[in-house]
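A.B. asks: Several structures are given next for inspection.
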Structure P
């Protein structure tokens, strides 16, 4: 196969470093032409082909809470249930139970560390864990 040497040099900026020199070294120069076998040229193209970059891991999904109107409705319902529980004589949550609930929350995959909130219900765990009428949306407490 014959290639024009000027064309090889013209393509140099778009080729990897060392490609043009390797092509010229594997062929025979005859005036302004380079005689090179198709196999050698294919081998050099494979050798100098850019290596595929490893795929980037998918971006981490940011934990998000439910929409504000949903959380507001949840808070109103929780307040109503808490008042009803207090009036009906349901005992307060003990400090030990609050600590157990908070530890359960902190180790849960749905807990948003920086906000101390649950991504499922949007509640602040420190407040919700103290309420006698409330429970974990996953049934963990």
Structure Q
């Protein structure tokens, strides 16, 4: 009789350990998803900051934006930005890069419809430009 009681106690302890392990694994998986989103957001912000520091065809990126808005000459940006995005975005990720100024969309690259989005603003000659980068999972 005493042996049966000890075995029942041992089974209860093992079941509690199993349930505890399942709960721990479930909670730790959520943290990994949040960390991945945070890393992706940070990567997107870094990409936007790097793009805003570029020199494209001998002119700073800010000046290229001004030409694109005022003179509607966006060929340099349309040629160079896809090349840059293909290098900095991982191969298995879809993205969408949009550049907007005063509610006018100047550039839209990529086809990501939902995902993790980041935004950066640039002001040049009194005009504000918003760079949005969205990467899909």
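A.B. asks: Matching task: 93, 28, 23 is the computed value of Cα extents along the principal axes in Å. Pick the structure from P, Q. Before the final figure, lay out the partial values.
C.D. replies: Details: P: 103, 30, 21; Q: 93, 28, 23.
Checking each candidate, the match is Q.
A.B. asks: Work out the source of 5.1 here, i.e. which of P, Q gives that when distance in nm of label points 7 Å out along Cα→Cβ at positions 24 and 64 is computed.
C.D. replies: Numbers: P: 5.7; Q: 5.1.
It must be structure Q, since only it matches.
A.B. asks: Of the structures labelled P, Q, which one yields 7.2 when distance in nm of label points 7 Å out along Cα→Cβ at positions 40 and 128 is computed from its coordinates? Display every interim value, and only then the final one.
C.D. replies: On the way: P: 7.2; Q: 2.7.
This value belongs to structure P.
A.B. asks: Given a computed value of -12500 for helix-only ellipticity at 222 nm (-39500 (n - 2.57) for each DSSP H run of 4 or more, over all residues; to 500), which structure among P, Q does it belong to? Spell out each step's value before the answer.
C.D. replies: Working: P: -12500; Q: -19500.
It traces back to P.
A.B. asks: Okay, next question. If FRET efficiency 1/(1 + (r/R0)^6) of positions 48 and 72 (r between Cβ atoms, R0 = 25 Å, to 0.05) computes to 0.60, which of P, Q did it come from?
C.D. replies: Numbers: P: 0.00; Q: 0.60.
Structure of origin is Q.
A.B. asks: If you don't mind, another one. When you work out distance in nm of label points 7 Å out along Cα→Cβ at positions 96 and 120 for each of the structures P, Q, which one comes out largest?
C.D. replies: Across P, Q, distance in nm of label points 7 Å out along Cα→Cβ at positions 96 and 120 peaks for P.
Here, each number is a calculation from the coordinates, and none is a lab measurement. Source: prediction; values computed, not measured. Cβ atoms are built from the backbone, for glycine too; each structure is taken alone.
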